[in-house]
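> Structures follow.
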Structure 1
Amino acid sequence: MSRITPTFDALKAQNRKALIPYVTAGFPFADITPEIMHGMVAGGADVIELGVPFSDPSADGPVIQKAGDKALALGTGLVQVLEMVQQFRQQDSKTPVVLMGYANPIEAYDIKRGKDSFVRDASAAGVDGILVVDYPPEECQAFAATLRAHQIDLIFLLAPTSTAARMAQVAQVASGYVYYVSLKGVTGAGTLDLGAVEAMLPRIREHVSIPVGVGFGIRDASTAVAISRVADAVVIGTRIIQLLEDQPRDKAAAAVRDFLAGIRQALDESTAPAKRA
């Protein structure tokens, strides 16, 4: 078992919702990612999503695409991402880390190093979950089994256009949590429709028994709180990348920490028992 399920179980017992921030590995500086990850934890992150830079990201909006391009230019590939996780694990053995990316880097890694090398190396580095945007569930049974054998969860995206059949397919292979993409289109696009999210979550839960996180379009505490009323987790990515774009190196981790601390406080206050007058 990865660290993800125990984390969600502990949060549920405390009547709290998970805060899952995303950052592109190697952005905005090649060597800063572990420091930013520690800042995220200090700010109240429960799970960290770490983006693996890729040259042709189909689901990423312009903000995250730009971050990925910069990370690639600074020499960040999948090897370096695993090294970052390993470095983070030297001080944090508790916080779940999920890699989010695309099939090409994983397959290239295995072609160069041998079958299932990525899964073995990810497990050794301390990765808890993998979200591969362009891996459909109907083709992932073997990959999911290999991941489970190494205590890594396979996480899937669901979208407003997902059918009941697709939800059922995801439920057969997904573990850890599923990530509901609240908007049609790429990351950072459009305005969040809370009513549509509220209508979709019960449909997802008819098929999926594991926690459901919601992302795309969550940019501030009020939106995070609204989403947390129906979801098990809130995922914030584009806003964090924007926050980091103009930060000097010595202030980047603290900026993320302080931003997330405000979100964490709002989430916890929203679920705290009402005080008696």
Structure 2
Amino acid sequence: MRRYRITHETTYTYSGLVQLHPHTLRLRPREGHELRIESSKLEIFPSATQRWHRDVEGNSVSIASFSDQARRLRIYSEILIQKYDLIPYDFLVADYAVDYPFNYLDEDRVLLSPYINSGMDETNSFHFMNWISELWRHGERIPTINLLLRLNQRIFHTIAYHRREEEGVQSAESTLFLNTGSCRDSANLFMASARKLGFAARFVSGYIHTNCMSAQSGSTHAWAEVFIPGAGWKGFDPTRGSIAGAEHIAVAVARLPESIPPIAGSFFGVPGSSMEVNVEVSDIT
């Protein structure tokens, strides 16, 4: 077991006095057999009324509602967690899914279908289909986990990491064309590719702990999960070229990347604002 302290501070400064509309916060990690929350603290200034619920994906969501006008909004979260998935390769795959291609069981496919059908026209483009054909050729028999690792490594080696401060996620086609992207762009490309191959895949937003000062340390992080029969949802991080493990801390999952920003909200008043985000994940084991 490993213990981490996560601090996430976001500050918005406005051009004048504004009325804050309700803000949606996804800052609390997803609890389960691999993650336990020891303690948590959420401070909001100006003061807000909080209402907690779980969304359709089971993500923990807080809605912060404000009555006072403000020139500044500060949201500070501090959470202490325990992580137990220290051996990411310690899982078994159902016999029928050991090798690719395979078909999900009918009862599973009913629930997984939204995660299999991408609904993205871009994934039918010549560029994207050529990317898939170079990854896997029709008729090739390969261990399922090896194909997913091949995809993970290919993105890791061909898409240069570039930290983007702008909101939103690049399309898979754009990331391929540019050969560069943020962690969320690489995760989106992995997800779109896995779906084109027939896998159920979803987007993950969270944090990562690194032992070195890398471009991805001290910030939020994103990766993808694939449903593997017998193993369940397994995370793949194409930005780092690894399977998600003890250092990956999932906060929210969704079918579409744009569905789960850490903080989302609006205001009424003088236009213009700036945002500052500070994130730290420290190992306290």
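Rule-based calculations on the coordinates, nothing more; no lab input. The model shown is predicted, which means the values in this text are computed figures rather than measured ones. Cβ atoms are built from the backbone, for glycine too; each structure is taken alone.
> If FRET efficiency 1/(1 + (r/R0)^6) of positions 143 and 223 (r between Cβ atoms, R0 = 30 Å, to 0.05) is computed to be 0.90, which of 1, 2 is the source?
Only structure 2 yields this read-out.
> -6000 is what came out when helix-only ellipticity at 222 nm (-39500 (n - 2.57) for each DSSP H run of 4 or more, over all residues; to 500) was calculated for one structure; which of 1, 2 is it?
2
> Kindly point out which one of 1, 2 the value 13.8 was derived from, the read-out being mean count of other Cβ atoms within 10 Å over residues 39-46.
Comparing all candidates, it corresponds to 2.
> One of 1, 2 was used to compute FRET efficiency 1/(1 + (r/R0)^6) of positions 47 and 111 (r between Cβ atoms, R0 = 41 Å, to 0.05), and the result was 0.50. Which label is that?
2
> In terms of relative contact order in percent (Cα under 8 Å, 6 or more apart), which of structures 1, 2 is highest?
Once relative contact order in percent (Cα under 8 Å, 6 or more apart) is tallied for 1, 2, the winner is 2.
> Identify which of structures 1, 2 gives the largest calculated value of distance in nm of label points 7 Å out along Cα→Cβ at positions 135 and 159.
The structure with the largest value is 1.
> Hey, distance in nm of label points 7 Å out along Cα→Cβ at positions 15 and 239 derived from one of 1, 2 reads 2.4; which structure?
The structure behind it is 1.
> Given that P(r) over Cα pairs in 10 Å bins from 0, in percent, derived from a single structure, equals 6, 27, 33, 23, 9, 2, 0, which label among 1, 2 identifies that structure?
Among 1, 2, the structure yielding 6, 27, 33, 23, 9, 2, 0 for P(r) over Cα pairs in 10 Å bins from 0, in percent is 2.
> Given 36 as the derived value for percent of Cα pairs over 15 Å apart, for residues 167-206 alone, which of the supplied structures 1, 2 does it correspond to?
Only one of 1, 2 returns 36 for percent of Cα pairs over 15 Å apart, for residues 167-206 alone, namely 2.
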